[in-house]
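Several structures are given next for inspection.
Where a number appears in this text, it was derived from the coordinates with a stated rule and is not lab data. Predicted, not measured: the structure shown is a model, and the values here were computed from it. Cβ atoms are built from the backbone, for glycine too; each structure is taken alone.
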Structure I
Amino acid sequence: MEKQLTTVIFVRHAQSLHPYSDERTRPLTEQGIKDRHIVEETLKGRNIDAFFSSPYKRSVDTIRLAAELFRMDIKTDERFRERDNGVNEPGLVEKRWADFDFAEEGGESLGAVQRRNIEALSEILAAYAGKTVVIGTHGTALSTIMNYYDPGYVLENYRRVMYWMPNILEFSFDGERLIEIRELAHIDRS
């Protein structure tokens, strides 16, 4: 019997306005709006079965053109949102990556981000077995997913891709078992 692989294409959002007062409504920059076409071009010609996203504006807007191309709605899932940020002090990024259970005051640990993202992904893998799904996401959230499948994905890897906006990765799954990750496209906006 032939394997029925499931493809999940993660799209880390394009460049967004920073700093901005509200994480949920932070918009894309003019460059980010232009870069959405990279997502559309990367996905054009594929068979896409569904679009999911973090409910944050920058994630939804990054995949919107592609979803419109396929005449599909974008289903949002709160579990794909970015990490809750708390007090920002020097050295906290390193602390979080050294200890996935560490969270600064008012913040969320990387472990918590990873658990909710993997929970949502597992449900999608079960519901869309053998299909292709696009998920609009964030840099930290995507990095915790990468770490889940490859514990060798650490702070240095996160720092390398921190300014890749958008960043488009294709994950191939056999059931819930990851087979391969391929980079489809990225723009370095550092």
Structure II
Amino acid sequence: MRKAEITRKTDETDISLLMHLDGDGKSEINTGIGFMDHMLTLFSKHGKMNMILNCKGDLEVDFHHTVEDIGIVIGKALGKCLEDKKGIRRYASDFVPMDETLVQASIDISGRAYLVFNADFPKDKVGDMDTELFEEFFRALVNHAKITLHVNLMYGKNTHHIIEAIFKCIGRIIKEASQIEGNEILSTKGLID
């Protein structure tokens, strides 16, 4: 099983994560932010990765440090789980509908960090959470996992549905792209770094 245990302690957050990439989607998530817990739970479920994540952040300031640092930790864990990238499928794309919403996402486990995030949210908040923080979360994840990720909202009206479809879709493509298909590294360079 590809697994990683990551801890990150700063003056703003204290995070621990145990990730099993080849799991069955079980999770225990406690970020202190209800909507983020919900999104990470379904990310784990649809990506079929097991995660135990605990975070104590400076939520009295706002949610930014907590959300960004969780993205950093999940990105580092993915990077560690995919360390040599030997035999992985590398690429994946998918569409996920949720009621009136349709999201498309594509990934390249490339060793190069790049995020394209084409999703505007109809509302500035879901519950107490600023919706602009989701792009920050995925940017932190991408930068620390060293992957290329493109997210496209095709259409949608309900902010909750849009964000949920994004998390489900990204979970699914991480699972697909990380599948082991053989023994070779899928690069003409012989290396993905």
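Thinking of I, II, which structure, once distance in nm of label points 7 Å out along Cα→Cβ at positions 25 and 161 is computed, gives back 3.1? Among I, II, the structure yielding 3.1 for distance in nm of label points 7 Å out along Cα→Cβ at positions 25 and 161 is I.
Taking distance in nm of label points 7 Å out along Cα→Cβ at positions 113 and 177 as the criterion, which structure among I, II has the greatest value? Each step should come with its number before you reach the end.
On the way: I: 3.0; II: 1.5.
By distance in nm of label points 7 Å out along Cα→Cβ at positions 113 and 177, the leading structure of I, II is I.
Upon calculation of relative contact order in percent (Cα under 8 Å, 6 or more apart) from the atomic coordinates, which of the structures I, II produces 26?
Values: I: 32; II: 26.
Computing relative contact order in percent (Cα under 8 Å, 6 or more apart) on every structure in I, II gives 26 only for II.
Out of I, II, which structure matches 23, 14, 6 when semi-axes √(5λ) of the Cα gyration tensor in Å, for residues 9-56 alone is calculated? Label of the source structure: I. Give the label, chosen from I, II, of the structure having the highest value of mean count of other Cβ atoms within 10 Å over residues 97-104. Evaluating mean count of other Cβ atoms within 10 Å over residues 97-104 on every structure, the highest lands on II. One of I, II was used to compute Rg and Dmax of the Cα atoms in Å, and the answer was 15.9, 54. Which one was it? Attributed to the structure labelled I.
From which structure (I, II) was mean count of other Cβ atoms within 10 Å over residues 17-24 calculated, if the value obtained is 18.0? Each step should come with its number before you reach the end.
On the way: I: 10.1; II: 18.0.
It must be structure II, since only it matches.
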